[in-house]
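Q: Okay, got some structures for you below.
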Structure I
Amino acid sequence: MKGKIFTLLALCFYLFPPFLQAQEVESYSYLGGMSLEELLNIEITTAGKKSEKITDVPASVVLITKDDINKYGYLSVEEILENVPGLYLIDDYNWLGQKNFGVRGYFSTGAFDNMIVLINGVNQKSEGLLDSYPTERIEVPVESISRIEIIRGPMSVMYGSGAFFGAINIITNNSSDYEEPDLVTASVGNQNIYRLYAGFKGKTGDFHFSLNGYLISDNGIDVPFSKMMTDPSVVTNTADDGGWNLNSDRTKNRLKTRREYFNINGTFKDLTFDFGLVHSRKNVAETIFGVGDGSWVHYNNAHASLFYNKTFSDVFSLETKFGFFSDNHWVDNNFYYENSYTNNWSRANIYEIELIGRIKPAHNISIVAGLFRRTVFDLLIEADYTGLGYLPNLEIVYPDLIVNNAFYVQLDYGILEDLKLVSGVRFERLNPYKYDLNLNFPEPETLGTNQPPVVIHGEFIPENEIVVIPRLGFIYSFKDNHIIKLLYGQAIKQPHATANLDVAINNSPQLKPAEIETFELNYTASIFPNVVTNFSLFHNRLNNLISRINILTDEQSVIISTNAGKVTTVGIEAGLQTRIFSSLQFDFNITYQNSKNLQKGFEDIELGYSPHILANSKISYEFSQDFIFGLSSIYVGEMYTDWRTDSYNLNNYPVINLGDPLQGRLGYTVPAHIVFDANLRVKNIFDSGLYLNAKVSNIFDEDILFPTTTSNPAFDKGTMGRQRTFVFTLGWQ
């Protein structure tokens with residue numbers, strides 16, 4: 001690996017002989033010609049639901065601009081998030097069809113639910129899928145993205161349940177950006193990759209509108225199963241021999257993705273509307289890969305939102321938000337034999353209403369207060385495995401509305417000219433609701449028994465009627481652009497609807513909200529006009545994490561959801577942005593994090609899915625205004641897996657069996673990996689609006705292994721990440 005890195009650096013210096021020449025370039029292309037020092041004064045809206053400078057935000061902030069997307073050739077939201085400091089990707093091909101991200105040393109298996117994800121300030125939570133944020137739903141085209149604001153730290157005061165480690169707000173080129181040029185692009189690459197995008201804008205009088213649409217397709221990676229499994233023979237063995245009955249020992253054409261997206265938004269004076277449709281179809285593995293064309297997860301999602309923003313005076317403004325969301329998700333599993341489909345399906349319809357008031361009674365006082373209501377009025381989950389001949393048809397019906405009400409307020413008070421206090425509190429209530437679990441068993445001649453249908457009634461009753469969530473921060477600015485932030489915050493994650501089923505089925509204790517408490521010291525400084533540094537020391541305490549544990553009794557072994565998880569993390573993040581020369585920009589970030597599992601019996605055991613070291617770097621060089629090269633890299637340290645359910649003793653403590661090569665874990669420890677990507681962008685070809693983008697991902701074709709999860713325990717070596725890909729994009733604006 002060292003030899004490859006030196007070769008790459010030598011190639012960079014060969015390509016960039018202008019480094020050795022003095023150049024006079026006054027304008028920087030980082031966000032519309034701004035210098036790095038000026039970037040600190042950019043105003044964002046995500047952290048406090050108002051416009052405020054990055055230096056005034058009581059949190060650690062990462063800003064991804066359109067310029068970053070163009071320079072480094074990011075092709076998806078997933079790829080952008082993979083390059084964010086403190087985040088790391090794990091893809092286990094799970095049946096939800098979504099990739100997942102760990103944040104600051106903690107990873108929640110199954111679904112990405114550690115940070116709230118917004119598009120233009122609108123919550124993208126999928127209620128029917130474990131209250132998560134499926135990447136298939138939030139995968140807006142990168143060409144339509146203006147910037148992404150990432151706020152790291154507890155954000156439940158402003159956003160409620162789910163904003164555990166922060167908030168991600170994807171801001172698109174909406175209708176107000178009517179000066180942005182229209183754009184059409186087409187991309188092709190190996191692995192049968194193709195992408196088509198078109199974005200148009202217009203205005204008539206006070207009405208501005210924007211249209212965006214795209215479709216993408218790729219065939220996924222092609223690797224032998226032997227790279228992921230100790231015994232790959234199970235893949236091609238017949239079903240009668242306990243195998244998967246596949247006709248190939250490779251993943252070729254078994255991890256395909258197809259996605260279509262359409263969006264229209266518009267503004268008229270103080271009124272803004274947004275409407276979008278997403279259809280996605282993706283190959284997945286539900287414990288095993290399906291035969292024929294495989295198992296597919298489908299998403300059909302629609303959303304509509306309406307905003308009314310009225311400024312009454314310099315002192316007071318009011319914003320009203322209404323959002324409607326319709327989620328439809330189903331999985332077609334083709335197990336063992338073609339046309340032997342089983343199915344998972346969920347449907348959820350949701351609306352949100354929010355009223356936000358902004359008050360500025362004095363020059364040093366600013367108040368944001370809001371009322372919020374989220375209502376799930378149609379939630380249904382079904383799972384049909386009767387085609388396998390021994391599992392029942394499962395149906396979960398929610399006859400009651402699932403309602404979440406909240407009131408929040410945040411105060412910004414300038415104690416002194418250079419010292420500001422930020423304090424806030426949220427009062428949130430999740431109403432009780434009932435649910436029915438219906439189990440319909442296969443025909444008696446199939447199952448060999450006359451077991452009648454079973455109906456189980458359950459009810460969720462919160463332990464506390466109202467949950468109180470506080471935050472507090474002090475921001476001190478000294479000299480010019482030297483900022484110290486001392487931060488404290490809490491956040492919660494309410495138990496999702498399907499996790500509560502265990503309460504009814506097993507008569508287990510009522511679930512409580514998971515909690516996080518964070519202390520952070522952040523220092524940001526512009527040492528010189530072209531050098532910005534960032535340093536954070538953070539300590540997270542997670543409690544009441546909802547875990548699946550194995551309960552052993554005299555009669556049986558039962559796996560249930562319970563508030564058993566308890567984790568603490570201490571971490572250090574350091575970052576540097578600099579312009580060594582006027583056209584050369586270099587960014588480097590490194591994170592060291594040490595997470596400890598404090599669950600009883602696990603105190604001295606390494607926590608799964610928690611790398612100690614994360615690092616990423618980016619370097620870009622502008623040969624001219626129309627010729628840009630970008631190089632990026634990601635480093636993720638080694639990771640352990642979680643524990644198998646059969647490796648616990650009667651006290652639910654893990655048992656380490658030295659004769660077992662996995663020592664009780666789901667899979668082997670995966671090694672650290674480092675991945676390099678390169679991008680070349682040539683603009684204004686033939687003095688027109690034509691541009692060419694050439695992107696190479698995973699330049700050295702390194703094997704990327706993600707640790708085994710409970711979704712796919714057959715892959716004991718881990719699941720493979722992206723291979724080397726070449727994607728060429730031709731665009732016209």
Structure II
Amino acid sequence: MALIGKIRKHSWLLIVVIGLALAAFVIMDMTGQGGPGAQQLTLVEVDGEKVDWTEFQNAERILYTGSQADVFSRRNYLYNYFLDRTIIGNEAEANGLAVPRAELMDLQFGTNLSPLIQQRFADPNTGLVDRTQLNNIKATIDQGGLTPSLRELWAYQEKEVMTERLTNKLTNIVAKGFYTPTWMVEATNIDQTERTDFTYVKVPYDQVPSSDVSISESDLKAYLNEHKAEYAEDEETRVLSFVSFNVLPTPEDSAALEQKMNDLVTGWTAENVNDTFYVENNYGTVDFAYVKRPAVSPLIADSVFQKPIGSVVGPYIEGNALRAAKILDRKIIADSVHTRHILRRAQTLEEYQAAQRTADSLVNLIESGAFTFDSLAQTFNQGSMSVSVNGGDLGNVALGGFVKPFNDLVFFNAEKNKLYTVITEFGVHVVEVLDWTYETNQEGVQLAYLVEPIIPSENTQESMYNDVLDFVSTNRTLEDVRAAIADRPELHLELTMPVKQNDFTINSLGTSQTSRDMIRYAYEPGVEEGDVSPEVFIFQDLTLYYNGRYVVAGLSEINPAGQPSLEALRPTIEGLVSNEKKAEILKKELEGKTLEQVAEIYDTQIDTARGVNFLTDFIANLGEEPSVASAAVKVPLNEVSRPIGGTAGVYLIKPFNRTEATPANIPSLRASYTNQIAGQAKAGLMQSLRKNADIEDNRYRFY
């Protein structure tokens with residue numbers, strides 16, 4: 001009571017404190033990593049030019065509204081686009097490059113279409129550009145009739161096309177500067193066309209016991225110094241340690257699910273139940289196709305082919321679900337069907353509507369006797385030309401040979417010599433069954449299913465979450481976590497691969513917003529090695545959307561940009577250094593021996609490799625062994641090589657045939673090699689420009 005009295009007496013002080021706290025909160029929000037404030041909306045700054053977060057969001061809305069594309073992949077594409085657009089724009093201006101309006105129109109609608117336009121307006125059936133669609137869009141643009149959303153999209157796409165074109169012009173400038181001298185042409189021709197066949201024997205490194213190898217700190221440091229360029233990082237990376245608490249159904253959950261399924265089965269066996277409605281209302285599945293015995297689960301196959309029609313089989317457990325199946329019908333199924341069709345292709349809703357109208361008209365014309373099926377198929381079928389020439393005849397096709405809607409119609413539902421229309425992914429078909437063939441006379445069954453996934457209940461998920469929250473609250477460092485799980489064999493402390501500030505994937509946890517949140521935590525200001533996040537990271541099941549695991553994560557390592565520390569790389573390079581040590585041991589043991597002697601001593605086989613040249617990347621049955629490939633061209637014919645230390649073991653090889661290099665056509669090969677080098681330069685140009693640009697990347701503030 002005394003404390004309350006003091007607060008009342010000095011209420012003005014309380015108001016001031018609250019005001020200061022609110023001000024501090026606002027300032028923190030504007031400047032801290034927790035989120036961008038009104039004054040900090042720059043997503044990335046490139047050579048002094050800023051890309052605004054609002055602009056980025058607007059571009060994402062324009063390009064991806066309604067898209068199913070992965071949110072992280074599309075944001076990565078957009079970030080790189082904005083980055084490259086700025087860099088390319090500056091480079092193009094410095095080199096006097098531009099895309100005039102006439103050229104831009106040609107890239108969008110003319111004879112020199114942009115690769116981007118070719119990709120986005122390709123007919124999925126032919127792979128060719130849909131010129132009709134492009135021409136319709138151009139006409140609509142010329143008439144000023146584009147809808148606001150399409151106008152916005154097209155304006156943005158024009159910027160993409162211009163950036164793409166300027167990039168191509170810049171890379172062509174670089175590519176035109178390459179020349180391959182004659183000596184290089186001749187040397188490369190020899191490396192590519194002089195081929196060697198050889199026998200070999202391989203002794204894997206695991207033939208040497210690890211106890212025979214001693215690795216010192218100086219060995220590891222020497223290896224790291226020799227290979228430092230391979231492990232250098234352009235930016236800081238961090239490693240997280242985490243523990244996964246898997247959320248599993250309890251016995252009570254399983255009992256409740258079993259009771260629920262039993263109740264559903266009871267209701268399903270009631271008289272006059274509408275199977276379709278019952279199944280749909282209870283999230284089951286019904287397929288009116290008939291399936292033969294091999295396609296039915298072996299758990300219920302005997303029952304569904306023996307019990308009376310209308311019987312329910314189950315509940316039974318299959319996979320991670322409780323299931324029950326109802327026998328709707330059984331009958332002998334044809335092995336093949338002889339049918340014919342007229343296809344009207346369609347992709348959009350409007351095209352399907354038009355195709356359906358045409359199909360209905362064709363049915364009326366045939367049924368009226370005005371035209372024959374054959375004659376209309378030759379004129380109106382938009383499917384295979386050979387089918388059109390044959391009057392739409394598809395011949396005899398086995399069960400399952402058509403897409404499902406077509407297959408179900410002609411095998412299970414159609415009557416002979418009667419016309420039908422059916423919609424498939426290709427368009428609308430006019431269909432007629434001419435005959436069925438019965439050879440095996442196998443019975444098929446029509447089934448409906450009720451399915452209840454065996455998943456933890458909401459109470460179980462919540463209870464586990466509370467337990468993990470308690471775990472986090474009492475274990476605030478990784479040392480605490482390690483000690484807390486020491487006597488819990490079901491829990492393991494795992495390490496992530498090194499992650500960068502803007503990564504969104506964790507190797508063993510996949511790509512998700514939760515993975516991204518874990519990485520953002522690792523880079524929060526003030527987080528130090530050994531700290532544990534106060535947040536429990538929730539990973540949902542990607543199919544059934546329940547909380548499948550709770551993850552407790554902490555920051556394990558901070559690896560600054562540049563050369564990683566020996567400790568950070570120790571798990572990676574210890575095995576490589578061990579193999580080098582084992583290689584030296586094996587080389588001494590194999591020196592002076594024949595292939596036959598080595599094969600007998602190490603109980604291995606003598607194999608043959610053919611057509612290997614100096615530049616061979618992959619040798620059949622050996623994999624990537626560049627040391628073996630380079631040695632093969634140097635060892636004299638019919639002589640055994642000295643032991644060769646490779647990637648997976650030590651080798652002895654014995655060449656027995658060598659094809660001399662083909663004569664070099666200098667002009668042709670010069671052009672070919674120059675084009676190869678130019679292509680590599682094109683691929684590396686943007687990487688080089690990015691590396692030399694002054695980039696301030698603020699993505700971590702926003703997502």
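FYI, it's all coordinate maths here, none of it is from the lab. Quantities reported herein were computed from a predicted structural model and do not represent experimental measurements. Cβ atoms are built from the backbone, for glycine too; each structure is taken alone.
Q: Here Cα extents along the principal axes in Å was calculated and came to 81, 58, 56; which of the structures I, II was it taken from? Walk me through the numbers on the way to the answer.
A: Working: I: 81, 58, 56; II: 103, 89, 71.
For Cα extents along the principal axes in Å, the value 81, 58, 56 is produced by structure I.
Q: When you work out mean count of other Cβ atoms within 10 Å over residues 363-370 for each of the structures I, II, which one comes out largest?
A: Answer by largest value of mean count of other Cβ atoms within 10 Å over residues 363-370: I.
Q: If relative contact order in percent (Cα under 8 Å, 6 or more apart) is calculated from each of I, II, which structure is the one that comes out at 24? Let's see the in-between values first.
A: Values: I: 12; II: 24.
Value 24 for relative contact order in percent (Cα under 8 Å, 6 or more apart) corresponds to II out of I, II.
Q: Hey, another quick one. Consider the structures I, II: one of them gives -14000 for helix-only ellipticity at 222 nm (-39500 (n - 2.57) for each DSSP H run of 4 or more, over all residues; to 500) as calculated from the coordinates. Say which. Please report the intermediate quantities before stating the final value.
A: Details: I: -1500; II: -14000.
Value -14000 for helix-only ellipticity at 222 nm (-39500 (n - 2.57) for each DSSP H run of 4 or more, over all residues; to 500) corresponds to II out of I, II.
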